[in-house]
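Take a look at these structures.
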Structure 1
Amino acid sequence: MSVEIKDMTFDKVATGPVSVRVYQGAEFAKGAPILLYFHGGAFLETGLGPCPLAETLAATGAIIAVPDYNAPGGGVFPKPLEVGFSIFSYLAKKRAGLGDRKSPLLIGGEEAGGNIAAGVALKARDHFANELDGQVLISPLLDPFMGTASFRNAEAIGMRERWADGWSHYLSGGVCHPYAAPSLCSRLSGVAPALVLSAADDPLLDEAQGYADRLKASGVKVQQHVLPAGTGWSSIYSGKSDVTGSWKQSLSSQFSDFIQDISIH
């Protein structure tokens, strides 16, 4: 399916206007899912550059809204989380002209954006925001200690220093709240169903899988999938890779299955 891309501004968000790039399948149906998607960039990037993951997901018939969530507050916790939650609340009430009232509303993101999505899901639970239908966590960056076994591979793809710098920046406000580092959260029950994706050669594999396992142990409905090594997965967050794009079909399939599952339930 071809994808239409347009830039717009959500000007009635509680934290102030936010620039958003919307990816929309050209043949999306009534009740198409809306995914508020937070881009990666190790908590350091602002602006609305190309987002291959958003375009891939939109090609399944979804409507993907990618906000410039770091720009309003500078990328230091809690500002990105507050912006993300405010946009979610805005979409839950108004839909901002996207989809319709039958459209399921999800949040998601890759790498640092996956962290923001997980934090927004926790805050949505704590604020009884029942409008959230699901969360899509794609290699989420969740562990500020960077101490998992798989993380040892970060150096090989050129990401260890960048992630260390990103965590230092994000937590430079001096607060390490569970919303900032969801892997440290002791209470995960009651959050929205989750799709958690990573790859066998992903340095973020262990923290993604560990979080998925803890969600399931807390009674949260979880679908998790690990792509095989060699799909170029690290390219989704600008890691070094000799392969590009062979992950797209698997991502589309897993996302479509997840949407169908939450729609049934």
Structure 2
Amino acid sequence: MTTFLADTALVFGRYARQTLRSKIQILFGALMPVLYLLLYGPLLTGMPLASRGSSWQVLVPGLLLQLGLFGAAFCGFAIIIEKQHGVVERMRVTPVSRLALLLGRVLRDAALFVFQAVLVILVALAMGLRAPLFGIVLGFAFVAAMAVSLASLSYSLAMRVSTPQSFGPLVNAVNMPAMLLSGLMLPMSLAPGWLNVLSHLMPFRYLVDAVRAAFVGDYGGSTMLYGVLVAAALLAVSVTTGTRLFRKAEA
């Protein structure tokens, strides 16, 4: 166990240092949610958004999870480039645990997206967001959970494709329905009945609803419970599946 933790920390440190050297990656990752806040958020002011608080308490949770959905899902591009430059091949001959090779990467990604989420929250607070501190912290936890889950699957998928041209369309084919059915921009309770029912098949909806509940101080309801359970299930399934595929691809 000590060796595994040391391996994970080693891989995490390597990729964290790479990220810290790329200030553009850190800042521009939060650019799209900030633009939504500046250009889309004011359009929602004063709209009746069910019982989920102010328009900012509806929009900002969706934008936080948008970081995980769009950012983490495309993390696999990096490993495709590493394969092309022989980095992955050199890592194979080291004694580092294969699971640590995956977890070190996804934990770096989770840390990056949580930091970007903090930047989004700071802008949102300046624009009028009011939410309890504990609810915001819970939002960061859900961002981290989504990032670890999707990055694990993204890396494992990237190990099984050879070019970015093959990887991109596959990710987009999943991301677009996920974005539309999870209610990132507006609660799915505002949708027509059939669309609202269909959205319950999308796991990310439960995470979005849970963060919105946290932002209005509702920590003990069924919405939060379902969100936590789905997030835990996503983590377990994604990391397990990602590890197996990652190991097979490296075998």
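Bear in mind that the values in this text are calculations on the coordinates, not laboratory data. Predicted, not measured: the structure shown is a model, and the values here were computed from it. Cβ atoms are built from the backbone, for glycine too; each structure is taken alone.
Some values worked out for this structure:
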item	result
Among 1, 2, which structure scores highest (criterion: relative contact order in percent (Cα under 8 Å, 6 or more apart))	2
Mean count of other Cβ atoms within 10 Å over residues 146-153 from the coordinates reads 27.8; which among 1, 2	2
Entry that produces -9500 once helix-only ellipticity at 222 nm (-39500 (n - 2.57) for each DSSP H run of 4 or more, over all residues; to 500) is calculated, selected from 1, 2	1
Per distance in nm of label points 7 Å out along Cα→Cβ at positions 10 and 42, the highest-valued of structures 1, 2	2
Given 7.1 for mean projected area of the Cα convex hull in nm², for residues 2-73 alone, calculated: source structure among 1, 2	2
When distance in nm of label points 7 Å out along Cα→Cβ at positions 98 and 138 is computed for each of 1, 2, the largest belongs to	2
